[in-house]
Structure I
Amino acid sequence: MSTQPPLVIAGGRVLLADGTIIDGAVRCEGGFITAIGADVTARDGDTVHDAKGKLVTPGLVDIGVFAIDKPAFHFGGITRAALMPDQNPPLDVPARVRFAAQSGKPDLWVHPLAAATQGLEGNALAEIALMREAGARAVATGRRWIGDSGTMLRLLQYTGMLGLTLIAHAEDAGIVGHAVATAGEMATRLGLPSAPPQAEALAIARDLALAELANAPIHFRMVTTAAGLDLVRRAKDKGLAVTAGVSPAHFMLSDLAIGAFRTFTHLSPPLRCEDDRKAVIAAIADGTIDIVASSHDPRGPEDKRLPFADSAPGMAGAETLLPLTLNLVRDGVIDIGRAFDLLAANPARLLGVNAGRLEVGAEADIAIVDPERPWIVNTDKMAATAGNNPFDRQPVQGRVVALFKGGVGIKGGQ
């Protein structure tokens, strides 16, 4: 239990769990939200933070980061991050999971994702039950697709029995090989090794069939093609326990962005064609996509200052996650409530944590957001350990001006 005095965030526009916004205050005590409303006032001994008319929202819950990068997360309003098992060494034994789960405290909750297989090699199952006891909130296949259908079925049966969601990478490795781009005009013009976008749909189709057979939940971390999204949409219509995520890069950029061979646009999965980009936006609007995540993967010059085909995929996305998602609100694709479902409530639900929403009884992870504040993305000045962001020098709107973890301030107003 927190030993900090109770906190009252007053004078703000509070985004409630049902998506409505009220003028009022939030009171936090012992690490939890104890009251919300227009009639909430500070008591003797309370710490008071004046939100100055700004939006009071839940802290973001980011699923699928590849590094714990506190300064970047705090800048971006992220209070909880689910760490991918692709570490060195991988998170495939309980001791590593336990260490990772403690690595962010007290001002960041790290929720490790257990490696699905030993060494993430796609063969023998890892010690999933023991890793759950050590703090793993879900299981992930990592950057790789598990090609052996028998292994994948056993994995889904096991995770389903343990009540854990399997987070899957959706690209058929036998088709993708060493491709760094999506097959099409841009890849051909640039002479880059490429793979057809159908590699995603094939992987999703197989994994959905196995998830249905195992009666187990599955989350596709990144679904980036119209064909893949159609499969997820139909599976949801059938009642399967399937969810899907995407990163802002895949609804903001098409493969035209790789035209200058700029390695900051080398991502995994790669950027798709314009029709697929529009399909992602439509899937966010109709509810097919459940989660928008940063896929934060800071890469230094040793990984990025190379020929495009030799560079490492990934972007430092934590700092731009919120403003890029708010673009969808300004464009009328979704409303602000749906934006924070994508960024906070839905990922928290997948992880089974009592966060991601502002309601009495939830943990007091709270952000104060100025949704209209303009700023310029500058990779030379980013808080991340590396600035490999494809939106460098572009104007964005939306900034976290204060952040609280368990009712304790970790980022002041600016």
Structure II
Amino acid sequence: MSDHFVRRDGALHAEDVAVADIAQRFGTPCYVYSRATLERHYRAFDQALAGVPHQVCYAVKANSNLAVLQVLAKLGSGFDIVSAGELRRVLMAGGDAARVVFSGVGKTAEELRFALEQGVGIFNVESESELRRLDAIARQLHTRAAIALRVNPDVDAKTHPYISTGLKQNKFGVDLVTAERLYLEATHLPGIQISGIASHIGSQLLDVSPYLDALDRVLALVDRLAAKGIEFEHIDVGGGLGVRYRDEQPTEPEDWARAFLPKLAGRNLKVMTEPGRAIAGNAGILVMRVELIKHGETRHFAVVDAAMNDLLRPSLYQAWMDIVPVQDNTAAKPATYDVVGPVCETGDWLGKDRELAITEGDLLAVRTAGAYGFVMASNYNSRGRAAEVMVDGDHAHLVRARETFEDLVRGERVLP
């Protein structure tokens, strides 16, 4: 899906605002998001499923900034959360708890209680222990928890092993045999209301065939349970559609829906899905400044003011992310650089072997940084986290202030 970051006269713009002006106003490093891109991508999923009852639940873990959540909540989005903290963010941003799916393999008793008290719509249960814990807490609160079991179909998503979630060796969900047993047992749990069935096999999926394979296995279980008297109101088909970082050819939401919806024909199941990266990924960039250029014996380094603590994906996943000049520098001679940060780790790099025409002081932008960027940031080396800016047409709004040193040490105490 396309975005609203474009070059005009050699200068990168976010919608109608020059990125260089944003850097001048808010400093670097900073994340810049495009409201129009977020809205376009949400609507692409919503429209792809328009022919069936459905609910698009944005995966908050991809980018949890309150302004991002607010933009999506105003469009009617549901939300997929994995912690009580994410639920609190959704509620602060105006999201509807009834349209929230609570996923995650390690929900605490306190989180389950809080979610029930807030009226969370669906709990995607990932283990027998969680099912029984949720039943007990719901009974204590004199309510019933609507659940779907997250089924692990043992399908290879053909993605990075760190973001593959649907194989039997992964920690997520329950296997098909266990799921069948737990659904039958859940019919006798007074604090549990069976609502649906869920599956999610991984992130950055570029091939729809594993997705369809997983759905076939889940639907076979649906049929076996129907024969035993268990009917579902919804099927959660997960998320995970990929985005283009380099030369990938991700599946468009319209083609994804066209591929799997025929398998649900005649089943009278509401479709739920949880895209995260596909909505937020190319809706954001990370803007950084070249602090110095260092010429080594065998490598040239562009040392920037962003680092692995700001954007972990390259170091953690060896991920390739496009790095472009914010403003064309026609006076600079092109050279091949490793783009690295100031953190005291050899793994602190944002890009390797990049052909760039730059000089010290130039601005660079990491494209497709709207998902799993700021949310994975840390304060390693006592570095404050970057500012976040949301562009809306010709306006740029600061939606998170840059962290100060006082922010970093708040709550810390020296010994008496």
Structure III
Amino acid sequence: MNPNLTLLHAYPFEKLAALKQDILPPVEKDPIAMSIGEPAHSTPHFIEEALAANIDGLGVYPSTKGMPELRATIALWLERRFRLPETAVNPETQVLPVSGSREALFSFAQAMVDAKTAEKPVVVMPNPFYQIYEGAALLAGAEPYYLNTTAETGYLPDFSAVPEAIWRRCQLLYLCSPGNPTGAVMSAEDHKYALELAERYDFLIASDECYSELYDDEQNPPPGLLATAYSLGNTAFKRCLVFHSLSKRSNAPGLRSGFVAGDAEVLAQYFRYRTYQGCALPLPTQHASIRAWQDEQHVIENRRLYREKFTAFITLLSGTIAVEKPPASFYVWLKTPIDDTEFAKRLFQLENLTVLPGSYLSRAFNGVNPGRNHVRIALVAPLDECIKAVHRLKNFLNTL
């Protein structure tokens, strides 16, 4: 067995199941789950149609590199969405389709971390975080270093707080913008600072941008790492890799389709790794993905639905507890008046409403657990269910 397996923490939903195990919620209240970030809006019909129309592709081994048409479509989408010049992204060398961003975010560290250095390598990541970053670092033989993101830092990583000795050992920096669970958005200046550090200390940046298309202000979409790099003259995207997915953007989590794009030299080595891993997208999935990346109307409608739910949820909750609307994502990161695990436990016990304790998404680091006394609430359910949930949440808060 790989001894690093023993270092892995229980996954947040495993902890949540244990927390709820012996509790009997009121049977007269139907269960409402707002703990998992699984989109519940309808998958666009044209994605399903493209999948069905190309079902005969299941009889063919797909290429790990993906169809040229898919890579070209992704390159065009990146240029449109992030206002890059035409042909700024080379679909032949700078785009690689992946089986969802989760699979790629994990496997990327396995391919890129060199564990046989004189000093133990470090992978830097935000805290709270998507637990895949931590697991990827540990199984690659690296030491995770947590960047606490708190209200004081605007829920963004403070790169200046990291000791130089850590940056010297850093091989990989995970970014997440818009952030999970906070919805905070990094600015181009934040990207610039990270890029300067990567250049100075020679590490790679893996920017998880899977929530980039779920934002509140239609006139102010979140910036992307590649666009910032290009604006600084890094037109080859050296040390920059971005990870995108159709799961949140197109309500297609079961399609398991995304891409990684950026530094061609790094992607050539990552492609080599993936040819052994056996993770090529089936041809029907690739055809459906082409249709998804080509269309923006369904994404605009998706944002409208989330905006409607955020407005209703936060308006109804205001006055009962302090709550803020995040600039992006579909999460409410709510500060709790009592311990977060006790809050989630009693909310389920009294109201049959499930939320995720924030401490399950973070680690105590430098004397602080930034997820403690918070819960993550995913506004993925239909509007009427979100409204029902906020009334139950208010009822519970009034008992505290």
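Here, each number is a calculation from the coordinates, and none is a lab measurement. Keep in mind the model is a prediction, meaning the values are calculated, not measured. Cβ atoms are built from the backbone, for glycine too; each structure is taken alone.
Per-structure values
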{"quantity": "Structure (I, II, III) behind the derived value 2.3 of distance in nm of label points 7 Å out along Cα→Cβ at positions 300 and 348", "calculated": "II"}
{"quantity": "Top of I, II, III by distance in nm of label points 7 Å out along Cα→Cβ at positions 36 and 236, largest first", "calculated": "III"}
{"quantity": "Entry that produces 15.5 once mean count of other Cβ atoms within 10 Å over residues 324-331 is calculated, selected from I, II, III", "calculated": "II"}
{"quantity": "Distance in nm of label points 7 Å out along Cα→Cβ at positions 60 and 388 - highest-scoring structure of I, II, III", "calculated": "III"}
